[in-house]
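Values quoted throughout were computed directly from the atomic coordinates according to the rules given, and no laboratory measurement underlies them. Predicted model, so just to flag it, every value in this text is computed and none were measured. Cβ atoms are built from the backbone, for glycine too; each structure is taken alone.
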Structure P
Amino acid sequence: MRPVLIFGASRGVGLLLAQQLRKEGVPVFAMLRPGAQRADLDAQGVHVVGGDAFSFADVEQAFALSLAELDVVSTLGGRGASGRYVDEDGNINVIDCARVHKIVRFVLVTSIGCGEMAPYRSERAIAAFGAAVDAKTRAEEHLKRTIPSGTIIRPGGLRSEPATGRGILTTDPAMHGFINRADMADLVVRALRDETTAGRAFAAVDADQAKSVNPIAPFPLAA
């Protein structure tokens, strides 16, 4: 694999992704906001630069870490002190910078309920996460316009449990369910390697936790 630049690598799926890639010998670069924990990344040999995703100049510095061709993954989420959603504004900066650097393989991690999945959201989900999911959807739309070869992965409810090896991707817009963060990280690695995922959007769930009005139909990812 090419070196991978990760935004959102300080914790959760992004951190697990960085650890998995390093175990496989893949060079990994990451931008962390000031004050974010970096000890785990340093221990894995990840090349880290400080920066704020709300700043295009900071994002540009992250892309300058490597002279080699990069793949890019963003798991950015949350709100800044001003109330702005990094889900939207931060991701858009990353996407725009990726376009400048002619990035082809870009994986954007968002959430079940985004895009064409919106009609299947429950009232409870809309009340709890609606604004954040809408912000993520706007970032997805920007990726589709800007880097048509990008891949969107929308995890269901994320759990911090050991990997089950049962994570699946599906294009079913009615899909709901849960997935462990470790399995989600594995799916991102596999999606990066499988060029048939380019230009597509998927839900990501554990096969044993998947719920839909439709038959469960996993996307045939390469091993």
Structure Q
Amino acid sequence: MAHGSFEAAQSGRSPAVIQAALFDLDGTLTATEHRSRAAWTRLFEAHGLPVDDALLATFVGRRGREALEDHVHRFPGSTVDALFEEAVGYLNGPDIPPPYAVPGAEALVMRLHAEGVPMAVVTSVLREHARALLDLVGGAELFAAMVTAEDVSRGKPHPEGYLAGCSALGVVPGRAVAFEDAPIGVAAAQAAGMACVGITTTHTGADLRAAGLVVPDLTTVDWPPALRTATA
């Protein structure tokens, strides 16, 4: 991959300044949204509740339990924990399509690892789930750090996860770039003081316009990424 340059969105930075890459997982490194939508849909339908795209969008990029807190009042007699476990059961159903790697994800991860670029995963899913998914892009051992739903008290869009990831890598946020597929993830990275690349696997380019670079997948991403000025 050719070396790019950071532009006005990260004014004053040069490629040499960027030292680390932090990746979201679902929708960024691996395609899993079809599975999540199916599980959440079945949860609501099993309780006789209507479900549509607007409702499902409230779960994208968030820790499952936090997203359920917004809806638990619609499930009389149920707790967030019970609903979450029920949804996980649907996710593991034999008829749910398997996840797969986002195009370019494995090649990018393997290249950065070979070049000695510190990498971390910052995800809203559980650690066990994350480790299994990372097998699709070369394995969890390629990443120096992993921050999961169990490791933070506040999920995205709060920056806690990305700040923890930078700390684990020993890099200041201003010298790291995040890769995200959801607006709340972009917001979390930017709140942490990081540059961000948006991947349009689950949202449109307009949804991710706050990112410094928006791409359809990871096949065309140089290292370091050539960020443009974010548009309003």
Structure R
Amino acid sequence: MTLQTVILAAGMGSRLGRSLPKPLTELSDGRSIMRQQHDNIRAAFGDDAGITAVVGYRAETIIEAFPHADYVHNERYDQTNTSKSLLRALQATGRGGVLWMNGDVVFDPRVLGRAIDYIERDQSFVTVNTAKVSDEEVKYTVGAEGYIKELSKTVVGGIGEAVGINYISRRDRRAFMTQLGRVDDQDYFERGLELAIIENGLLLEPLDISDLYAVEVDFAEDLVRANQFI
């Protein structure tokens, strides 16, 4: 399967307290967070899968570590959030469906294996964990037909958390890009998805990976937890 993938790696990651970009944080098995993402992408989709990283903070360190990937630069990385980084990547990656992930997610390789069926059907999705619902995380609700209805950190009565690995289909891509262009600079990309649901009728499925591990590394304790799975 040939697939275009995007890794969002432009941010400073200051909460983790490291000088390097957070995706270059070393895990207990000796790989960086981004290396395990590359490995997982290749294992699921083969060597032909395109990998584009959005870089900003200390971009040269990521480019040096992964010289064979493609890169999009967000020079305003310190003034914008993931919505604008993702928009830049989508503008640079053709017209097909795109799988993207936050550059700080350590996850079970089987997550992408589970996503293959959705991608082959060209079905937009957000991976979710229903095992816990934390106030500070992006939460979601679903409508009567099972598609995602609300998706943000402010959702009340959320039934799970978004994990940070997502797919937008070819048919939904243009509407999503339009919404990413509309949202505020400090909005997360989830705001663009939510607006596309409301205004464009985007049918976004939740892909439940609650039985697999996926850890978004924001703080030192998250890194400890991630290393327990590696």
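At-a-glance table
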| quantity | calculated |
| --- | --- |
| Label whose coordinates, when relative contact order in percent (Cα under 8 Å, 6 or more apart) is calculated, return 29 (choices P, Q, R) | Q |
| Origin of the derived value 0.50 (FRET efficiency 1/(1 + (r/R0)^6) of positions 85 and 189 (r between Cβ atoms, R0 = 30 Å, to 0.05); candidates P, Q, R) | Q |
| Value 15.8, calculated as mean count of other Cβ atoms within 10 Å over residues 21-28, assigned to which of P, Q, R | P |
| Among P, Q, R, which structure scores highest (criterion: mean count of other Cβ atoms within 10 Å over residues 117-124) | Q |
